[in-house]
Structure P
Amino acid sequence: MKLLPYIKIARFDHWFKNVFMLPGILVAIDVDHSLFSFELIFNVLLALLAAGFIASSNYIINEILDAPKDRLHPVKKHRPVPSGQVNIKLGYIWWLLFFAIGMTLSSFLNSYFFYTALSLWIMGCIYNIPPIRSKEKPYLDVISESVNNPIRLLLGWYATGTTMVPPLSLIVAYWMIGAYFMAAKRFGEYRMINDKEVAQNYRSSFKHYNEERLTMSLVYYVSAFCLFFGIFLIRYKMELILSIPLVAGFTAWYFHLACKENSPVQHPEKLYLERGFVMYTMLTAVVMTGLLFADFPWLYELFAPTRV
């Protein structure tokens with residue numbers, strides 16, 4: 001038995017998505033500065049490791065159950081499972097093993113983190129496993145996959161040891177920006193296949209989708225994100241309003257990437273190759289982090305609510 005195919009289906013390169021836990025950590029610390037300690041560093045590293053194993057468990061079941069359809073995809077047919085490099089029975093054992101490791105690591109933190117990590121795995125099951133298999137249903141595929149975004153936010157939040165609940169507006173905003181990313185991926189996939197019949201055979205949701213409908217969904221998700229993010233910053237952190245031009249530029253650039261031939265947003269783990277976009281994203285993240293811990297009282301006076 002060759003080990004490499006089994007390592008590949010765990011998609012360790014996708015662990016970078018756990019960076020979406022970082023805002024949860026930072027916002028929690030901003031709310032309660034006492035959470036910051038040397039112990040927190042260890043807990044965050046443990047949380048990242050636990051989340052990584054849970055995510056890999058989801059990727060493994062995704063690879064196994066997607067294999068029949070992946071054989072119809074011009075690129076994904078070369079993956080380890082559809083190309084016959086993985087024993088399916090061992091694949092299922094691999095799936096459960098990663099889940100067990102992730103949950104064991106989660107148990108060393110706190111019950112809030114443990115059950116949030118469990119919800120991440122359950123959403124992976126809902127997304128991939130019949131009879132629900134939400135990835136085959138238009139719009140629900142995007143909504144159910146992108147819910148992992150706020151779950152990762154909560155994982156970061158509870159990794160700090162807090163028992164508070166984060167603002168609902170932030171949770172929904174995080175969900176909607178995740179839906180925007182996922183819809184952009186669908187948009188890029190549809191344009192890359194460029195054949196309605198082939199697209200439908202590969203993914204059932206493409207029976208309903210077309211470029212216009214996917215574009216409309218992108219507009220909806222990014223609009224919802226902006227509205228809920230606006231609610232969050234006005235109620236909890238007005239300083240973040242100064243980051244709006246950068247955030248708007250980020251969403252516009254991401255859509256530009258989605259429109260490119262063989263769009264890189266189909267494979268987010270390879271977006272690092274878009275150096276200009278990566279530099280801009282890092283600038284936006286640094287500015288937002290600085291504003292999160294800044295204090296500008298004049299902003300609250302400038303945007304103070306008025307009544308007529």
Structure Q
Amino acid sequence: MQAAAGEPRHDEAVIDTTDLGGFLRSRRERLTPDAAGIRPGLTHRRVPGLRREELAELAGVSVGYYTRLEQGVSTSASPAVLDALATALRLDPAEHDHLRLLAAPPRPATPRARRTRPRPEVRDLLAALTTTPAILLDHRADVLAWNPLGHALLAGHLDPGAPDQRVRPNLARMLFLDPHHRALYRDWHAKAQVTVAALHHAAARHRDDPLLQQLLGRLAADSPEFARLWARRPVRTCSHYVRELDHPVVGYVRLSNETVSLPGDDQQLGLFHARPGTPAADALTLLAQGAVR
């Protein structure tokens with residue numbers, strides 16, 4: 001018997017993607033009294049982070065109210081309270097935005113999740129990028145499309161038509177569970193943290209998506225590394241990186257990775273490029289020659 005949409009299967013972990021209290025607790029435990037400007041007391045601290053009483057005082061809210069937020073008894077807060085908590089917790093802008101998302105009222109649940117598809121115009125754009133590796137992802141990190149060079153760079157061991165099949169490749173599952181894809185990244189841990197942070201952000205925005213819930217549950221069950229990273233609740237928004245890859249065909253290559261959001265489609269276009277005349281540009285040219293054969 002199959003689980004209904006949104007219900008965990010026997011091989012899935014249960015992931016809470018709307019955990020406002022857990023996010024607050026993780027940031028409170030991360031903030032030391034010294035960083036918060038609190039003088040050390042005479043009593044011994046069992047944990048290095050702030051106590052609830054200390055954070056509540058810094059934010060100007062009652063201890064009881066903050067405790068209810070952290071314990072999940074209260075699941076929302078006013079913008080003023082959220083801003084005060086963000087200031088007290090020393091949240092960066094990305095974490096502050098994530099806090100607002102978690103505290104926002106959930107949207108009405110949809111009866112079923114839809115698989116997203118690329119627009120024909122976006123497919124045409126991918127095809128036109130003959131010298132730039134490109135890949136199109138949805139909010140679940142499912143691969144919706146790639147151009148030949150994007151396929152050759154990131155997933156040459158997979159069928160080029162895999163994004164159009166019923167079960168699409170998923171970049172997060174590939175990163176944690178596909179040894180061929182994982183081996184590409186010299187700084188795998190940095191890439192993994194960015195990927196988990198993006199999924200945290202997606203989960204806060206798409207609380208009613210059972211397919212996303214299933215993905216997260218299966219990842220947590222299949223990859224202890226993912227489960228540990230998820231529990232740390234990384235939050236980070238950045239659209240450009242430098243990627244150092246060890247490619248099985250062209251060897252070491254250092255590329256700029258730009259992420260372009262398509263807000264109307266809730267999709268992201270990942271582009272990889274190198275400055276002309278550099279060894280990385282030569283490597284892409286060599287890879288492109290094999291990709292178009």
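A short reminder: the numbers here are calculations on the coordinates, not readings from a lab. Worth saying up front: this structure is predicted, and the values here are computed from it rather than measured. Cβ atoms are built from the backbone, for glycine too; each structure is taken alone.
Here are a few things to note about the model shown:
- Set P, Q, criterion FRET efficiency 1/(1 + (r/R0)^6) of positions 101 and 205 (r between Cβ atoms, R0 = 35 Å, to 0.05): the highest-scoring structure is Q.
- With FRET efficiency 1/(1 + (r/R0)^6) of positions 53 and 181 (r between Cβ atoms, R0 = 25 Å, to 0.05) derived as 0.65, matching label from P, Q: P
- Structure responsible for 13.6, with mean count of other Cβ atoms within 10 Å over residues 117-124 calculated and labels P, Q on offer: Q
- Source structure (of P, Q) for helix-only ellipticity at 222 nm (-39500 (n - 2.57) for each DSSP H run of 4 or more, over all residues; to 500), computed value -22000: P
- Structures P, Q, by percent of Cα pairs over 12 Å apart, for residues 85-132 alone: label with the highest value: Q
- Label whose coordinates, when FRET efficiency 1/(1 + (r/R0)^6) of positions 77 and 141 (r between Cβ atoms, R0 = 25 Å, to 0.05) is calculated, return 0.75 (choices P, Q): P
- Cα extents along the principal axes in Å, for residues 149-260 alone derived as 41, 31, 29 - corresponding label from P, Q: Q
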